[in-house]
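**Q** Pasting the structures here.
Every read-out reported here was derived from the displayed coordinates using simple, explicitly stated rules and does not represent laboratory data. In this text, all values refer to a predicted model and were calculated from it rather than measured experimentally. Cβ atoms are built from the backbone, for glycine too; each structure is taken alone.
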Structure P
Amino acid sequence: MKIGFIGLGNMARAIIGGMLEKDIVSAGDIVGSAKTRKTLEAVRTEYGIQTVDSNAAVANQAQVLILAVKPQFLEEVIAEIKDAVREDTLVISIAAGKTLSWLEQAFGKKIKLVRCMPNTPALVSEGYTGICTSETVSEEERHYSMRLMESFGKADFVEERLIDAVGAVGGSSPAYVFMFIEAMADAGVAAGMPRAKAYELAAQAVYGSAKLLLETGKHPGQLKDMVCSPAGTTIEGVRILEERGFRGTVMDALLAAVEKTRKL
């Protein structure tokens with residue numbers, strides 16, 4: 001099975017790394033293209049895959065074609081490759097905001113389409129990917145798409161109407177989590193803690209809290225209550241966060257990300 005990548009940025013590298021680590025495909029069966037020769041050489045050196053200068057050449061070789069380019073460049077890329085894509089090619093797009101209907105219209109023909117929304121924790125094999133497919137995709141191809149996405153984290157099939165929400169809650173939120181970690185570390189520094197130790201402590205607190213939620217299955221409110229002793233330090237901090245609209249602000253940020261995605 002020849003797998004082609006158009007675009008070799010961070011997300012493409014995460015997918016390639018996951019596929020190779022899980023032995024889904026060998027490096028010799030992956031071919032990719034990118035905008036710059038520097039990127040091509042870096043990815044070829046790191047993973048040992050074949051790289052070419054032409055997007056159309058990748059599309060012509062690939063049985064599974066992964067479009068890993070920014071949404072604003074996708075129309076231009078599809079115009080380059082649409083004549084090289086065969087009807088039996090499985091085309092996987094990870095571009096935000098571009099619907100299955102939009103993709104089919106851009107290709108100008110019925111093809112096998114998979115739309116995925118991965119996130120950056122895929123870089124450490126802890127990603128989450130939402131997947132939806134066109135009606136032309138077989139059950140076997142759906143299963144294969146899931147295998148690819150699970151090679152670098154968790155994945156699940158969702159209705160396409162929910163894919164933008166997946167992109168916001170799963171895709172945009174890591175940026176907000178990093179801001180939260182940075183803010184907690186800044187507080188630690190303000191209280192006298194060395195910067196490196198403050199980052200380590202804040203990051204571990206977030207990591208451990210997420211793991212506790214996932215492994216216990218407890219409601220986040222219940223876990224929050226476990227930390228908040230009567231008249232204690234934690235509930236005082238909760239009071240300040242609530243007073244300043246912490247949860248409402250987070251919701252507004254994610255909903256703004258959803259709306260932006262829908263306009264891409």
Structure Q
Amino acid sequence: MNVPPFRMVRPAVWRHGAPAAGAPRNIPEETAIALTFNRETYAVMMATPADLADFALGFALSEGIVGQPSEIASLDILEHPRGIELRMELAAPRLAALTARRRRVAGPTGCGLCGIDSLAEAVRVPRPVPSGRVFDAAEIAEALRSIEPLQVLNRATRAVHGAALWTPAHGVRLLREDVGRHNALDKLLGAAAHAGVSAETGLLLLTSRVSIEMVQKAAVLGAPVMVAVSAPTAHALRLAEAAGMTLIAIARNDGFEVFCGGHRIVEKREAHVA
């Protein structure tokens with residue numbers, strides 16, 4: 001890949017109503033990324049051109065196009081004049097399922113009902129998450145503190161979202177960044193699948209708000225506990241409850257708010273006695 005994830009610019013700086021001395025600033029790139037399956041475009045996303053193999057796999061998994069990495073027969077990352085193509089070839093059974101799915105959504109023109117499948121997919125209830133484990137407040141605080149030093153792109157630009165997987169035994173196992181919060185989570189999902197890392201006993205950390213698609217993707221990841229720095233939407237909360245997920249938001253240095261699944265959070269976890 002020859003597209004850098006950010007570029008340096010020299011903006012004209014104004015302070016207190018007058019021109020002032022300034023310094024160069026890094027801003028993140030936002031590139032059109034086409035996700036294609038067997039040479040047909042499924043979606044075009046505006047995303048940061050980094051960790052694209054993880055993005056391709058994570059997107060395919062979170063959209064339900066594949067159920068496991070082996071169902072993608074090949075992936076080519078191709079640069080075009082106006083963007084990047086993530087060209088995936090699907091194994092025969094998955095290709096047949098995707099073709100049938102497209103036919104269902106297409107429908108006859110003017111039927112008035114042909115968008116129903118798409119609407120249902122947009123608000124689909126995620127599958128139940130694993131039971132996971134219990135965390136105490138100190139562990140959640142430690143996890144939040146640990147991700148900021150590892151957000152290399154955000155330190156350079158102060159303009160991207162991060163998604164990370166943290167476990168008590170290993171700290172931050174994986175972290176991915178992107179201008180889009182859902183893209184960052186897709187990249188994390190793909191990275192976890194590539195590495196064979198489970199989210200069952202860890203915390204999913206998000207530097208963004210929690211919307212419907214974030215809960216859906218977290219459920220595909222198999223994350224029982226999600227911790228976000230901003231608030232959830234009402235529908236996202238309903239989906240998290242339906243999936244049996246613990247949803248923590250408004251997470252700051254001085255505390256957090258548990259919106260559902262409070263049984264996994266305790267004030268202080270008892271030390272294990274051998």
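**Q** Starting from the value 3.5: which structure in P, Q was distance in nm of label points 7 Å out along Cα→Cβ at positions 90 and 162 calculated from?
**A** Label of the source structure: Q.
**Q** So semi-axes √(5λ) of the Cα gyration tensor in Å, for residues 122-201 alone, computed for just one structure, reads 38, 14, 5; which one of P, Q is that?
**A** Of the options listed, only P reproduces it.
**Q** Using distance in nm of label points 7 Å out along Cα→Cβ at positions 66 and 226, single out the structure from P, Q with the greatest value.
**A** P
**Q** The value 27.1 for mean count of other Cβ atoms within 10 Å over residues 186-193 was derived from one model only; which of P, Q is it?
**A** Checking each candidate, the match is Q.
**Q** Out of P, Q, which has the highest value for mean count of other Cβ atoms within 10 Å over residues 74-81?
**A** Top value of mean count of other Cβ atoms within 10 Å over residues 74-81 goes to structure P.
**Q** Comparing structures P, Q by mean count of other Cβ atoms within 10 Å over residues 42-49, which one has the largest value?
**A** Largest one: structure Q.
**Q** A further question on this structure: Where does the value -16500 come from, among P, Q, when helix-only ellipticity at 222 nm (-39500 (n - 2.57) for each DSSP H run of 4 or more, over all residues; to 500) is the thing being computed?
**A** Traced to structure P.
**Q** When Rg/Rh (Cα atoms, Kirkwood Rh) is calculated, the result is 1.04; to which of the structures P, Q does this value belong?
**A** Corresponding structure: P.
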